[in-house]
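Each in structure tokens, the structures are laid out below.
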Structure I
Amino acid sequence: MVSVRHIALRCEDVETTRRFYEDVIGMQFIDYRRGGPALDMSDGYLNLTLLPHDGQRLPVIEGEEYVHFGFIVDDLQDTWHRVRAWGAEAPKTVKGRNEISSDEPPTVAFKAYDPDGNVLDITSDQNEWRM
């Protein structure tokens, strides 16, 4: 059996992206990598390394991205409110591709962009992704 344990993201501003994944998504900051400013975060199962990137990135359009990744959260509405308070764009729900209202939290799942434009699927459905 194989297990995914690590994902690395290139970030325009590592500290801003850290705060997003820590304060909004709920991941834990572990430590800076040797020589910094790269750093490690974790959800207890997966290591997420944030690496600095000074280059120009092309904008990512949800539905056209090469890679996106998902999070299962305990409280979808609370996470929705944190995403909105952060100012992160949440373009569409995951299921049905319905436009979502910024006034009402989604009931099943939603998509959001992180500070670097990566697309996230966020759900509270423990069975969303087969294991």
Structure II
Amino acid sequence: MIGLDTDFIIDFLRNKKEAVDLADNFRNEMIATTQINFFEILTGLYRKEALRIREEKSTMDFFNNLNVLDLDRNGTVKSAEIAGNLMLKGSMIEPNDCLIAGILLANGCNTIITRNIRHYSKIKGLKIQSY
């Protein structure tokens, strides 16, 4: 299973060539994202009053056709493990990124498509596909 990070989803929804081309490579793969990514996308959407109505439908359609993983107990434990280990190393990343990685890994997803290499490369067991 391949996880989609927020930056990739935004680029894909904006029809950026790099994101669309990469998505074509993964058409036969099981694709997922997390409720945290959904939250981040919607927060950005609702922050832009003028574009909200037009973009809201396409955003909702996109997420309705995607496996969106919930934050459950296993994801919470894995996310906390990631955050705690990074704190011990003095290498903390954004809490949302710990949650996203924890949810993905707890659900058997060990690859994330993202441009945020700096943060996700610190997480053991998570492969990064950048574009």
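Name the one structure among I, II that helix-only ellipticity at 222 nm (-39500 (n - 2.57) for each DSSP H run of 4 or more, over all residues; to 500) of -18500 was derived from.
II
For which of I, II does relative contact order in percent (Cα under 8 Å, 6 or more apart), calculated from the coordinates, equal 23?
Answer for the origin of the read-out: I.
Compute mean count of other Cβ atoms within 10 Å over residues 11-18 for each of I, II and report the one that scores greatest.
I
Given that distance in nm of label points 7 Å out along Cα→Cβ at positions 19 and 43, derived from a single structure, equals 1.7, which label among I, II identifies that structure?
Value 1.7 for distance in nm of label points 7 Å out along Cα→Cβ at positions 19 and 43 corresponds to II out of I, II.
With FRET efficiency 1/(1 + (r/R0)^6) of positions 35 and 75 (r between Cβ atoms, R0 = 25 Å, to 0.05) derived from the coordinates and found to be 0.10, which of I, II does the value describe?
Of the options listed, only I reproduces it.
Read the figures in this text as sums done on the coordinates, not as results from a lab. If you're wondering where the values come from, they're calculated on a predicted model, not measured in any experiment. Cβ atoms are built from the backbone, for glycine too; each structure is taken alone.
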